[in-house]
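Chemist: Structures are listed in the sections that come next.
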Structure 1
Amino acid sequence: MKKAYIIHKAGGDSTSDWIPWLNQELLEKGFQVVSPDMPDLKSVPIDEWVSTLYKTAGNPDHDTYFVGHGFGCLAIARYLSALQSGMAGGVFLVAPWTELKSQYGEEKQNTEEWTEDWIWWGRAKDRSGKFFVFYSENDKSVEKKDQENFGKMLGAKMILEKHRGHFTDQDDVTQIPSLLNMILEESGIENK
């Protein structure tokens, strides 16, 4: 059975943004879908997100797919780079970043441990056959070049969306059809 793990952004949960829509769409296509509510970012280190992801997903196989949003992308990259074995079928990252824009002040300071510790990009890359990065030209939270760099580190296919902001409810983004189509295509499931 195909499995999908959807990891939300900081300050979000399994009911945020487009996650409920994607969850339902994948369930209807026969996926087992898990969208865990990750620990509160302000009270736990990044290792807790990675640990939660490992407890939830274990070692992936070719029928395992990961979808991340914002901070969730960093958690997935760290999780993959820490794995000793397993190979995911595909990883889909929405609005990833390695550095927030400077105007975020205190929030930026709270994220330093997420970006200062090294991600073993090569090892993360070895834990999945394919990576895809979805980004928007008008994301106010993340520089376009930073999202592109994230994708380059993983050898990802880059998908540029127009007028999607940071892909949040505040940006009126409650569905990402191109993301669903790419997951279904990569998993070998026909989208009807």
Structure 2
Amino acid sequence: MENIVVKENKPGRICPHQIAFMLDNPIRRIFQNPVKMLRPYISEEDTAIDLGCGPGFFTIDMAKLVGPKGRVIAVDLQEKMLGHVRKKAIKHHVEERIQFFKCEQERVGLDQKADFILAYYMVHETPSPRALLAELKTMLNKGGKILIVEPKMHVTQKSFEEMISDIRELGFNVCNYPQKTGGRSVLISG
């Protein structure tokens, strides 16, 4: 069997919408169950942001967790990814709970605050992870939390530790390092 070497992803390289089907499939739910993973952090009536939502693997379950009086903001750089989420939201009858927001490459640009922000497998794809983290701090309600999960195949332990250092320098508190998330994980608060 051939050894496969995966190099660290270069910042700014995004996951293309053409492979959305790989990001959103029933088999993935066995290993990365959105409800089990996010239930400890999301309450009814919360405002939650799914940053880099892709095809909505987490978005739909987040919308169910916030309930009818809550709101989820699905944020992505690609309009086609947001289109996938819209279709799923209609199918699951949660479209009224979801706001769709197309961000920019260099910044999120969202002027709303949230109780919870999920950044799943996407911080390493940004041109400046530190700038992203600084912007996220301004988007967090008092007492709010951010769950960051980065893929081990693209983000080395050393790079993850450097991100943790940036997190602390930016004034975040590290709450814990959740397990069973499918990657290198940290839960932080502002």
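Each reported figure results from applying straightforward, stated rules to the coordinates on display, with no laboratory input. A quick note: this is a predicted structure, and the numbers were derived from the prediction, not measured. Cβ atoms are built from the backbone, for glycine too; each structure is taken alone.
Chemist: 26.5 is what came out when mean count of other Cβ atoms within 10 Å over residues 51-58 was calculated for one structure; which of 1, 2 is it?
Modeler: 2
Chemist: If Cα extents along the principal axes in Å is computed to be 44, 43, 30, which of 1, 2 is the source? Numbers along the way, then the final one.
Modeler: On the way: 1: 44, 38, 29; 2: 44, 43, 30.
Of the structures listed, the value fits 2.
Chemist: To continue, here is another question. Thinking of 1, 2, which structure, once helix-only ellipticity at 222 nm (-39500 (n - 2.57) for each DSSP H run of 4 or more, over all residues; to 500) is computed, gives back -8500?
Modeler: Going through each structure in turn, the value belongs to 2.
Chemist: Continuing with the same structure: Could you tell me which structure in 1, 2 was used to calculate FRET efficiency 1/(1 + (r/R0)^6) of positions 59 and 171 (r between Cβ atoms, R0 = 25 Å, to 0.05) as 0.10? Don't skip to the end; give the middle numbers.
Modeler: Values: 1: 0.10; 2: 0.30.
The correct label is 1.
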